[in-house]
Structure 1
Amino acid sequence: MSLVIQGAIKPTFSNSCPAWVRKLADNCLLAHAEDRPNAIQVANTIRQHLKQA
């Protein structure tokens, strides 16, 4: 996990992974905490996309 936090490695996603999931994951891994979404924002993003499904 420390390598992810340091930005040395990033998770990979299959081509079938929705773009919004990749974007959310990338945003959650931003280096500065103030740039990352908080739990409410994450939940709202997931809820919004699940409603559309």
Structure 2
Amino acid sequence: QILGVTCDNASNNDVMVDHLNVLLEAFGGSFARTRCFLHILNLTAKSLLKQFD
């Protein structure tokens, strides 16, 4: 049983979650997806530091 999926923000992961939702009745679809907080934090830090280049 899959309760949830944690992955980065890549769009192909959205497709994977949608496909899992079709294949597995008990899967919660996009509600069961958690975007990785550390990846979001990394993207934010890179964006902020880019201003100083």
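Computed from the coordinates by the stated procedures, all read-outs in this text should not be read as laboratory data. All of these numbers come straight from a predicted model, not from anything done at the bench. Cβ atoms are built from the backbone, for glycine too; each structure is taken alone.
When FRET efficiency 1/(1 + (r/R0)^6) of positions 21 and 45 (r between Cβ atoms, R0 = 30 Å, to 0.05) is worked out for each of 1, 2, structure 1 gives the greatest result.
Computing distance in nm of label points 7 Å out along Cα→Cβ at positions 13 and 29 across structures 1, 2 gives 1.0 for structure 1. Looking across 1, 2, the calculation of Cα extents along the principal axes in Å that yields 34, 27, 14 traces back to 1.
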